[in-house]
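Each reported figure results from applying straightforward, stated rules to the coordinates on display, with no laboratory input. Everything quoted here is computed from the prediction, not taken from an experiment. Cβ atoms are built from the backbone, for glycine too; each structure is taken alone.
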Structure I
Amino acid sequence: MNVVAVGVTDVGKIRDENEDEFLIRDDLDLFTVADGVGGAAAGEVASHIFIKTCEVLFSRQTGWNNSRLQLVQKCFSEANTHIKNYGINNPKAAGMGCTADVLTFEDGKYIIGHVGDSRTYLYRNGKLTQITRDHSVNQERIDLGLVSKDIQPLANNAIYLAVGHMKDTPASIYSDSYQSGDIFLLCSDGLSDMLIESHIEDIMGRFDDLPHKLSLLINEANRKGGKDNITAILVEVI
């Protein structure tokens, strides 16, 4: 199995600072996006801690029994502890956290770890499917049939789970078979809040190369308002 991947992060049109971070490590089959929460409470530090925790663990390959699924789970649990400890030792950063998605591959399957409202989509045979389920108020409204997923999230779309705030709830794990031609989109909510699923699907259908697709996604999110930092990774199975 071979993959090609591209990623970009953009501050957007409103924010002065970027609290998003991403990592592409083709050699480790590791692809991750993190979005800091907490604003003044150092959300960008939480994102960085999460990204570095993933990179270190995957570099060491120290998951339980070297299972990729367990390794992904360990990324979230260890990062959660590191972020909490940073907040304890740095009171001004108390309460910081991040949303995050991690993508890797093992034994013919993709494995995704997920916390918060960053998202992972799968584009296959011209159709876009949202794989992850947001840990958010808006997602609960969708699940109850109160709103459609095709409308923009409401302003008070609070999340109820973030790395750094986790107690007994583990990261959500998604796994299924992949196939040649699959393209995975990992993104922060700065993208998904600006572009509804049908719009993303339309953009993914344009151009053949990943950099053009990615550039158009970021540009469109900014054109729609760019209300948050915008980060996205495209990972294609070839």
Structure II
Amino acid sequence: MILNILTLFPLVFQNFLAESIPFIAQQKKKLFVNLVNFREFSTSKHLQVDDYPYGGGAGMVIKAEPLANALDHILDMRERIPILYFTPQGRLLNQKIVRQYLSIPELIIICGHYKEIDQRIRDKYVTEEISIGDYVLSGGELPAMVFIDAIARLLDGVLHDEESAQTDSHETNMLGYPCYTRPAEFQGMTVPEVLISGHHQKIVEWRQQKSLEITRRVRPDLIK
């Protein structure tokens, strides 16, 4: 999978892409991340990418030209590529959306900044707007990293234990169950007896029950 990231701050991704799952995905050639600084596509003398909003008001708006130039540069000689823009106005990101994009070989992600990007870029280029939650960040770099990590861990052959991903929270509209490891006793707290019983079916049932209890308590909206 190829991810083209349009950002004003490509260095933000440097350590993120050099560690953990995103790094493994790149090492195994399952993921290719192309960082594009769209400031380089500005046509102004001082590489300006923002300006005051029409109609007045607080904040600055990212100009249409540098983004359009960068997008056209990537799209040149290619078939249409889905273009994602992370914004609080978008559809809330969930595991279903992540899996929806997992089968698409190439994507473009726009990392916004300042007050907004020019609406004409959204109207002409963006194919889907996505939010990672009901809060505001200073830019689209963190949402982009969230998306990259969520995608990378599902790519075939990236995780050592792929079954682990299939039993994670939200894979089945349920939250995950409690997990324990050695030692069996820690500060007076012990591991539930069923987990050390060796009875596979009872362990499965216990985990399903705990998953249901946690989901009902924390996210009842997930239970149909």
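For which of the structures I, II does the calculation of relative contact order in percent (Cα under 8 Å, 6 or more apart) return 21? It was calculated from structure II. The value 18.6 for mean count of other Cβ atoms within 10 Å over residues 102-109 was derived from one model only; which of I, II is it? This value belongs to structure I. Work out which structure the value 8, 35, 38, 18, 2 belongs to, where P(r) over Cα pairs in 10 Å bins from 0, in percent was derived from one of I, II. It must be structure I, since only it matches. Calculating distance in nm of label points 7 Å out along Cα→Cβ at positions 126 and 142 for structures I, II picks out I as the one with the greatest value. Source structure of the calculated read-out (mean count of other Cβ atoms within 10 Å over residues 14-21, 13.2) within I, II: II.
Kindly point out which one of I, II the value 1.11 was derived from, the read-out being Rg/Rh (Cα atoms, Kirkwood Rh), for residues 94-213 alone. Of the options listed, only II reproduces it.
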